[in-house]
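Novice: For reference, the structures are reproduced in the following blocks.
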Structure P
């Protein structure tokens, strides 16, 4: 498996981490933790690299202690995400065969550049893909936004935070049929980040979006295998740069959370990788209506570095947590 168009991923990632952790007027920090099984030998060079380039916290941990090792890692994640993600590993996830555990966490808490007024929040119908509706709280304001009309049969709006490098993008399809088309375009091989996030027009918009909170649990093994890393999960895996022990990746899981409300947005994610040893201005009369009362796709993005920090789909307000096997 090879990273294309990345000449030095270690240095590039180090620069990204330093820039992310130095942002102002917003809470955004990423953290990496690595726990090692002390009975196995892990390359000192590898440990030095993850500390130097990835600012990782490295520690030894006895994975044979029943539920104790999972609890310690969960506590670390909870602390790094300001208690938004209390657990990422289930009891029994680790064992004496566990070689090491890598966890990446990211936390974002941003205030809108133009916060929504609580007094304007109203109940309304949100329409699910099956045509049924459910009552939700809708936030509303008329303001100037960057808007792209009818791209991929969707309207896309950019809602900036106080630190305008960051924004929440919402892509609202014209219909439920257009939603599946949009998802296919976004996940397709020919998707252009450059095209999708550029070409917006400054527009007065009557913006109405739901308050929502959504979390997800996803096992990333199949996703990574589809990306060409199948060997890493097999006995043919080569992790000689980490250890001389025969090792393979056991599983990779990600837990993410996002909450959108009047004041701003909170988002957090944690991804553990477990490796085992084998074995107020005047407004126009007719602002453009952007009414997100049906399924939409969203992106939380840092525009200067062109980094998508979080992305997802909001389709059913009754669904608070999504589990992907």
Structure Q
């Protein structure tokens, strides 16, 4: 275990490794018993990765030296237990050893997936290793990488390095194929919607610019008639439209940033049937905005480029004005 974790850290220095030991047990409290997933975790590393503190409903989080457990909310409701109650766990440990123990409940957490929330118990890693008689052993190493673009490279590289030793390396695409397909579908839909929005914005800008130049054809024709060169008129009009577009894009971005920031830190919360459907798919029933300055700048730049492309036609039409016809 230690060799594999060291290999991951040194072989790809962009990763964070979260150790876990996961197994099955029977949980009992009073007259209620249910099969559960027991997950031994490093409380600090797991909280950074899974944000357990945000999911804590009551009680306290675990510490490395703790002898208690965290229980998911639906499971706690089924067993009819609460913080400070004592939970009985019975299972099978490493190499067939019996696993049984009494564990005080330190906290209740609400997990987004109803299926997982019905059967999850967290305990400190050392406590889980002792419970299952698996000291110094793990079942899973969760690898967090800085960029999803690196996932395929990291997966392939680690597979070549670790699979000959008997380890299996899987990306979340392989583990959650249905969720990944849904993600791809949503991403495709988002591109289509974004394209339609660009189309609407483009036609709106085109209509405005075309009307603005058409109303000034007589003005431009008189300027040409008194001796002003066409190229100078086109240059002045191009600068005018350029700065109008630039000011519009900057104003739009400046106006949107506070709204995006507010809904990022105060996401829209769904209720009722919509929330239930989202929870069934393992998602939190909330919709935060993406606080990513690069994305905001990218959208502003895209609109600005669309505007620059659109103003080519009005400039061309001004350069080809029929002076005699427009002055009449």
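Where a number appears in this text, it was derived from the coordinates with a stated rule and is not lab data. Keep in mind the model is a prediction, meaning the values are calculated, not measured. Cβ atoms are built from the backbone, for glycine too; each structure is taken alone.
Novice: Work out Rg/Rh (Cα atoms, Kirkwood Rh), for residues 146-241 alone for each of structures P, Q, then name the structure with the largest result.
Specialist: Largest calculated value belongs to Q.
Novice: I would also like to ask the following. A value of -17000 was computed for helix-only ellipticity at 222 nm (-39500 (n - 2.57) for each DSSP H run of 4 or more, over all residues; to 500); which of P, Q is the source structure?
Specialist: Clearly, the read-out refers to Q.
Novice: Rank structures P, Q by mean projected area of the Cα convex hull in nm² and report only the one at the top, that is, the highest.
Specialist: Ranking P, Q on mean projected area of the Cα convex hull in nm², first place is Q.
Novice: 18.8 is what came out when mean count of other Cβ atoms within 10 Å over residues 26-33 was calculated for one structure; which of P, Q is it?
Specialist: P
Novice: If distance in nm of label points 7 Å out along Cα→Cβ at positions 34 and 290 is computed to be 3.6, which of P, Q is the source?
Specialist: The read-out was computed on structure Q.
Novice: Just checking, which of P, Q has the largest value of distance in nm of label points 7 Å out along Cα→Cβ at positions 98 and 130?
Specialist: P
Novice: Among P, Q, considering only FRET efficiency 1/(1 + (r/R0)^6) of positions 58 and 226 (r between Cβ atoms, R0 = 35 Å, to 0.05), which has the greatest calculated value?
Specialist: P
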